[in-house]
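**Student:** Following are the structures in question.
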Structure 1
C-alpha cells in the first residue's frame with residue numbers, strides 16, 4: 001500500500017492540508033469528490049478496472065484495506081489505490097472527511113465499480 005503523509009499547517013484560525021503540491025500525482029485528474037463518512041461505517045468494498053484512485057483522509061480515524069494490506073490512518077494521508085485492487089474503509093467513533101481523486105471521470109451510467117461485496 002502506497003501511503004504518503006500530507007503536509008499540514010496549523011495556526012489559531014485553521015488547519016490547512018496540502019492535498020496536492022509537493023505531492024505529485026502523475027496521472028490526469030478527471031474526478032474529484034469530497035465525502036463525509038459517518039461513524040461506524042464500512043464503505044467501498046470494490047475494485048476498478050479503469051479508474052486509478054487516490055483517497056485523501058483529511059480528518060478522522062479510518063481503517064483502510066487495499067488488497068491484503070490493512071492500515072489505521074489517524075492523520076492526513078494520501079492512499080494510492082491501484083487498478084484491479086479491492087479496497088475498503090471502516091470508520092470508528094467520529095465522522096471521517098475524505099477527498100477522493102480519480103484519473104477517470106465519474107459516469108453513473110457506465111460504472112467502473114466491480115465486485116462490490118457485502119461486509
Structure 2
C-alpha cells in the first residue's frame with residue numbers, strides 16, 4: 001500500500017464528510033453508520049450520520065458489524081464519482097464498486113454520490 005494512495009483515501013473521506021453535511025436535510029432521520037473501504041490503499045473509513053442528517057463521527061477504521069452498508073472500491077473510482085467524472089450506477093454495474101448491505105440503505109446514500 002502506498003502512502004500516496006492512503007493520503008488520497010483520507011482526502012476523499014473528508015470530501016465525503018463535507019458532502020454528508022451539505023445534504024443534511026435529505027439525510028435527516030437516517031441516523032445510521034456506513035463505511036467505505038479503499039481496496040488499493042488498504043484502509044477504511046467509518047461514517048456515523050446523526051438523526052439530524054449531519055456527520056456525527058468519522059473514524060479511520062473498518063467496523064463491518066457497526067455499519068449498515070459497506071462500499072468497497074479503489075481510490076480512483078471514488079474520486080471519479082465525487083468529481084462527477086464517473087457515474088456511480090455505471091461503476092457499480094461494471095464491478096468497480098462492491099456493496100455489502102441492504103439495497104434500501106444504499107438508496108439513502110445515493111444522494112451523496114449523485
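**Student:** Can you say which of 1, 2 returns 2.5 when distance in nm of label points 7 Å out along Cα→Cβ at positions 7 and 103 is computed?
**Tutor:** The correct label is 1.
**Student:** To test your reading of the models, identify which of 1, 2 gives 0 for helix-only ellipticity at 222 nm (-39500 (n - 2.57) for each DSSP H run of 4 or more, over all residues; to 500) when calculated.
**Tutor:** 1
**Student:** Next up: Matching task: 24 is the computed value of relative contact order in percent (Cα under 8 Å, 6 or more apart). Pick the structure from 1, 2.
**Tutor:** Among 1, 2, the structure yielding 24 for relative contact order in percent (Cα under 8 Å, 6 or more apart) is 2.
**Student:** For structures 1, 2, calculate distance in nm of label points 7 Å out along Cα→Cβ at positions 63 and 87 and state which one comes out highest.
**Tutor:** 2
**Student:** Separate question: Consider the structures 1, 2: one of them gives 44, 33, 26 for Cα extents along the principal axes in Å as calculated from the coordinates. Say which.
**Tutor:** Clearly, the read-out refers to 1.
Here, each number is a calculation from the coordinates, and none is a lab measurement. Not measured: the values here are computed from a predicted model. Cβ atoms are built from the backbone, for glycine too; each structure is taken alone.
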